[in-house]
Structure I
Amino acid sequence: MTSDGSGDIWVVTEQRDGRTKAPSIALIGKARKLAGERQSRLTAVCLSQVVEDAAQLAAYGADRVYLLDGPVPDDWNDDAYVKELVDLARREKPDVILATSGSLSSSVIPRMAVALDTGVSPNCISLDFDHQSRMLVQTRPAFGGSLMANVVFPNRRPQIATVRPHAFKKGDPDPSRQGEMIRVDFDRQAVSAKTKLLNVVKDLSGKVRLDEAEVVVCGGRGLGKAENFQMVAELAEVLGAALGTSRPPVDDGWVPYAHQVGQTGKIVSPRLYIACGVAGAPQHLAGMQTSEIIVAINEDPRAPIFEVATYGMVGDLFKIVPLLTKKLREARG
């Protein structure tokens, strides 16, 4: 599509069990600010007509909400999603399309961009408008997170980007805001799927997902060796928390990459974040500094982590963490 878009901003939202995921709601809040800066209309696009909290999307900032009659969950069809979104985008001509990074965006958004003859900037951590050019400045990690790249689309529309979950904080809803609810029907028979969903297997391991956790306990290089992560894991278990790590322990092979927090790992925004022996490199801080409460435990009072911490404990983490775990166990009986 050429650059004659209407100026509208879209957020393609993701749902689970009929409710919108928190990262999508946070992205709507950020998009609301962007839309307000240039007086654009904000549209939330739901790939289902069964969305229990659709009205809430207006409260969080959407001027209108599209409820698409997409494939039902037990009949996942990427081809149908792509065709439905592309047809709607060609008709409405939005200037910007945003989505959170994840399984849906990875399988649908790039194919949508190809069909619309435009590009997509994946895994962004920041979004801003250049008011003079009206271009969306999309900031994302490059070269393994060693630097940040600003990406713009000067000649193509829509400008499409996916954003890391929890890159933005979830705002407060305004119950007085009203949005237009628009149901869009779709002829599923018109699309022949190239793939078929055979089964859905839920994670029943009982472990807390890092990117969805309300509490995260993170260990850093200050733990000294891989075996000492068990101490942090015990604190996480008592709190019912997810176990995180900074980048150095992953690079040293102490902890799997799936636990890494930061620009090159997962961006988290829990209610409570406890950093044990984490120095606080810029790439790590960018992945957790939107947490509501940050507790830092480090023997170096000059560690950068204390600059973003709500509460700081300067001392030997090998004494503090076991004592904290013991007291919490006693308090919980």
Structure II
Amino acid sequence: MPNETMRAVTVYGPNDARMETVPKPVASGRMLVIKVSRTGVCATDFSIYTGESSFVRSGEITYPCRIGHEWAGVVESVGPAVTRFKPGDRVYADNFTSCGHCPACLKGDYMNCTDIHSVGTVNCWDGCFAEYMLMPEWHVYPLPDRVSMDVGALIEPASIAYDAFKEVTLGPDSTAVIYGTGAIGLISVWLAKYYGAGQVILIGRTPSKLERGKQVGADVTINSRETDPVAEVKALTSGKGAHLVVETSGSPDALKESFRLCRRYARISVVSFYERDLDGIPMDHLVLQNLKIIGAAGCYGNAENVCAIMQENPVSLEPCITHHVPFADCLDVFEHESKYHADKIKVMIDFD
């Protein structure tokens, strides 16, 4: 029906987020309107809210910005050209949109579209801190019945972590080290174990979060407030170091340590934003040890691959979720972040 409205959160500037009544999107062509069921709060959402994001400073994220890119929901309505979905279908989606009609899109090469918009972030497509989302059919996927809405909203961060493991072979003799006990850190633990690493080591600073890391597959946890991670990893690997390090914490010190706890020919996957340029990276050590360092930010196809793993892996990602907050109260997560900071991993916003 025309003139319908919904509630949505828009950030108008640093520390200025507002819950507003706005027009509800309308499905046309190959577009879907999806009722949001769950939205995860990402560190990027918070850095947009505070204005500390490097992408805000560079002008790649501009205000006003409707934030949010981790979500799952139920199809509300479909445009007349939609063929794969119907109202009532449970779905999740990519974290970007493409135009659908440029030469790259017509070949299914959506990452090379000439008009990409990131959901809730860079070149913003309106995000999921809203009761309804508008998405193109070619970026939406069925959410299997065995995957809960909570876990469905974790598909997006899991699709980022997934990049850290591409072209990596892990086996019983492999050691994978994960830095950081946020959601992507714990998901990286989950993936490292799924891919067969014989020893998965999680490094963090908060006992409650490290304990949840064990629930998703960590064999060993190291509290970096109490123990030197480099010395401990070396001790756990007979002095050789790790085959793979996944740095998810966004800590410059953790990144620098990653170089020193690797073995020769190891790989460091960086799945974090640091919000500034870094000095003091030990480049000579990287060269001498023949290390490989890559950035991992997700790409088209990852979401479906991760969803398939969720159906196969008997280990649940539910331990990543530490808080549930009703949508009506979601601004509290941003305005009073200190209430949640000590033990939060993933705050999930509930719309149901």
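Since every read-out is calculated from the coordinates, none of them should be taken as a lab result. Computed from a predicted model, the values in this text were never measured in an experiment. Cβ atoms are built from the backbone, for glycine too; each structure is taken alone.
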Exercise. Which structure, out of I, II, was distance in nm of label points 7 Å out along Cα→Cβ at positions 58 and 178 derived from, given a value of 0.7?
Worked result: I
For this session: Work out which structure the value 17 belongs to, where percent of Cα pairs over 24 Å apart, for residues 170-297 alone was derived from one of I, II.
Result: II
Exercise. Upon calculation of FRET efficiency 1/(1 + (r/R0)^6) of positions 154 and 242 (r between Cβ atoms, R0 = 30 Å, to 0.05) from the atomic coordinates, which of the structures I, II produces 0.75?
Worked result: II
Seminar exercise, completed: Note: Cα extents along the principal axes in Å, for residues 34-97 alone at 41, 22, 17, derived from one of structures I, II, originates from structure II
Exercise. One of I, II was used to calculate semi-axes √(5λ) of the Cα gyration tensor in Å, giving 39, 22, 19; which?
Worked result: I
